[in-house]
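Read the figures in this text as sums done on the coordinates, not as results from a lab. Because the structure is predicted, anything quoted here is derived from the model rather than measured. Cβ atoms are built from the backbone, for glycine too; each structure is taken alone.
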Structure I
Amino acid sequence: MKIAIIGFGNMGQTYANSFMSSGFVGASDILILNKIAVAEKDSYGIELVNFYTQPNPKIFESDILILAVKPQDFKQLAFEIKAFLHPDHVVLSVMAGISIEAMQKELGVTKIVRSMPNIPTQIGQGMTVFCASSAVDRKELFIVQNLINTTGKSIYIEKEEMLNAATAVSGSGPAYVFYFMQAIIESAIKLGFTASEAEFLVSQTFSGSVQLQNRSKLSNEAWIQRVASKGGTTEAALSVFNQNKLQQIVIDAIEAANLRAIELGT
């Protein structure tokens, strides 16, 4: 199986590295189309002969094409590559906001998989939500999901519009986690810890808590109750969260992200 990656920025590089690290695809079976020449030190072990700066028939001998360009560059790219595409090509898009219908129209092919990955894909701990056009058969979808899963975990959804919600929850989600971590770090420094001590405390607390939750069948509410003893320190902090309606603020914020994702996709 040959794979062409179009666009060799962060996401293109992540896919190339993940495919090879997992052993799913060999370096010789990955072809790259990038408008700027890639130096050998940045090639992730892919031979430079497999890198192209202009569309070339060799690239499109691939079975799967991954579109990892910026959404604003898509129309120009489609114009440049449309003549090279054939009906059997499966296109996997990681571009935000470009619909399956728009890609089918601009590219002239029907087999489209549209995905929303998040930034932890860079270390193989990503969360990707994806959907596909009806022309993609089960075998092709299975292959694509296996490729995606080299970067972490994935969920297949039937309704394409749910990708907007995925953008708001898992796509933007890491930033919410970093935001809350930073708030606790700054609180720890205010209480007298050094910056490095505060970062270490908070990083390990988040990491340990997530692993604990993943390894148990208890709900988040049950874990909160286990930590928060009656009249104790945790309860004092949680009462401030509740007085300020922090849960509702989070819900409103994610709804705002969802509405913005819908706006950007129209």
Structure II
Amino acid sequence: MPFAPHFPVMLRTEDGVRIDAAHTAPTGAAAAGQEIGQEIGIVVAHGFTGSWRERTARRIVHVLSETGGVVAFDFRGHGRSGGRSTVGDLEILDVDAAVRHARVIGYRRIAVVGFSMGAAVAVRHAALRGGVDAVVAVSGPARWYYRGTRPMRQVHWAIERPVGRWAARMAKRTRISSGRWDPLPMPPHEAAALISPVPLLVVHGDADAFFPLDHAHQLHEGAREPKELWIEPGFGHAESAATPELIRRIGKWISSNFS
């Protein structure tokens, strides 16, 4: 089955970085004259080394378009976007550009759905920039510098070593900044406390090979109401493990908070 059609968009952040993005209009019931579906805009924030152009991401956008219009984009340093990745710091400006675009094209209520690094950015953006009406953090870290799993040790190798950054650029088209964070960005579990009264949904799998469940619990516990925590049995990590059924449930959660 083909994916819902999308329309390429080039955004620009307030610090001047070009962001490659795409808009997918509402489909199905969301497009069939249902006013609430036509009002909802969903911004999708991918994980580290990901891209909205990947098949897994496009599948997620396709399912979410049943709930509302979707703006998906590549973070700075990823794919066809400009700049270099700061791995969760300045990326809040990328989300901000996508949210502003969703508002400009007519969506009145905006939800941001982030995966892994994108989940951390979605939480931080809602806390520090605002302008959104719901946040979904899927497979996200609660704190920085976690190295407790082999996949995360590999991620830190790619970020911190010149040969790792070269490998990420060659294999994944991800350009990573060589500089260290200065100052240290607010960690997601602290940022979560600043989101209320915007509702937050934390989704995490008990088979996540990157971040164990304590990250989900720390993120959820750091937030104020309204908040919700879904621990998904057998669910692995982020976009690649997300089933259409899970994404559809996330879409229903978003629409239930906007009804």
**Study point:** At a computed 2.0 (distance in nm of label points 7 Å out along Cα→Cβ at positions 17 and 137), which of I, II
**Key:** II
Practice item. Could you figure out which one of I, II the value -14000 for helix-only ellipticity at 222 nm (-39500 (n - 2.57) for each DSSP H run of 4 or more, over all residues; to 500) was computed from? Key: I
Point to revise | Read-out FRET efficiency 1/(1 + (r/R0)^6) of positions 97 and 161 (r between Cβ atoms, R0 = 35 Å, to 0.05), computed value 1.00, structure in I, II | key: I
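I, II: which one has relative contact order in percent (Cα under 8 Å, 6 or more apart), as calculated, at 14?
It was calculated from structure I.
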Point to revise | Among I, II, which structure scores highest (criterion: percent of Cα pairs over 29 Å apart) | key: I
**Study point:** mean count of other Cβ atoms within 10 Å over residues 9-16 from the coordinates reads 14.0; which among I, II
**Key:** II
Check your understanding: With FRET efficiency 1/(1 + (r/R0)^6) of positions 89 and 153 (r between Cβ atoms, R0 = 25 Å, to 0.05) derived from the coordinates and found to be 0.45, which of I, II does the value describe?
Key -> I
